[in-house]
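Read-outs throughout are calculated quantities, based only on the coordinates presented, and are distinct from any laboratory measurement. None of the values given here were measured: they were computed from a predicted structure. Cβ atoms are built from the backbone, for glycine too; each structure is taken alone.
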Structure P
Amino acid sequence: MKKILAFAGSNSSTSINHELLLCASRKITRHHVKVVHLTNYPLPMFGEDLEREVGYSETLKSLLEVFGGANALLISVNEHNGTVSAYFKNVLDWLSRIDYTFLEGKKVFLMSTSNGKRGAMGAQEYTASVLPRFGASEILRFTLPSFSENFKEGVITHSELNEALESKISQFEASL
């Protein structure tokens, strides 16, 4: 049984990407899933001056340990203005500064959702392109468009989209 670290890239207390993440994590049955809130690991906005003056916080080191203990990642990213949120980018910036290959050998199931018809595809595309730089491998992807129309009470209500998610999860679990 492998360990999967699951988190949303959003810092919103009402994150729809966190809701999608919880839905997907409940469908994983063959491995252990640990859901974390990145907001439990507060990090200042990255800057080289801050890094030089303060170094790496215990919070950052603790978050890096959480990543290190996982065999795979289940991530749902949100989108701001067609790209990944500054919040999630900041987390990636800090983690990659303390250990550039912090995702070495980790398989990733990358999801995204929004209330728009593209389902935060821009943020997902950016994230899928950058994670391999940090060592991630085999990135599977799922997008849930029009969240408010296709998701109710913790489940995907659109049958074809739900089946697509279940198929991707099965593929992800089998790859671990």
Structure Q
Amino acid sequence: MTKIRSTTVLAVKHNGSVSIGADGQATMGNTVAKSNVKKIRKLQDGKVVTGFAGSTADAFTLLERFDEKLSAYGGNMKRAAIELAKDWRTDRYLRKLESMLIAADKDDVLIISGTGDVIEPDNGIAAIGSGSMYAQAAAQALLKHATQLDSQQIVDESLKIAADICIYTNHNLIIERIS
């Protein structure tokens, strides 16, 4: 799977809800270019929420294609993700795009990459970007030990921990919840 730097996106499925969040930092090389980028997008009238890491322009192209696939397959997120991954891997133009996506609906969380991967994590936690391992580890610990938290609180706390550790992740968070 491709390693994308310079952001952190995290999705958590817990107790009947799914939340997805991301920091707001955009970097160009070693410089912060913008601190409040919105990396979370709602599709299909809010039934599907996505987050992206990597090139913003590339991500917008992929999100547009993903939305088209969702429409073509009646909102079936898994089927749309598989079809997007096929196109992404085989299409000459799309294959050059450098981005990764997390997509979530009320039932599922998926990681979608340009290498053809569509991964549904076993534990309901998906993370991408440079701070992904920090956020994922924090979310796993919170799920195990802080059972009173909901999915949105887990995403919030986990992204804050990642932002404290990863220089490419900031504390300007956007979090969306699907119940």
- Task: Can you spot which of P, Q the value 42, 39, 26 was calculated from, given it is Cα extents along the principal axes in Å?
- Result: Q
- Message: With mean count of other Cβ atoms within 10 Å over residues 49-56 as the yardstick, tell me which of P, Q scores highest.
- Response: Q
- If you work out distance in nm of label points 7 Å out along Cα→Cβ at positions 9 and 145 for P, Q, which one comes out largest? Q
- Work out which structure the value 25 belongs to, where relative contact order in percent (Cα under 8 Å, 6 or more apart) was derived from one of P, Q. P
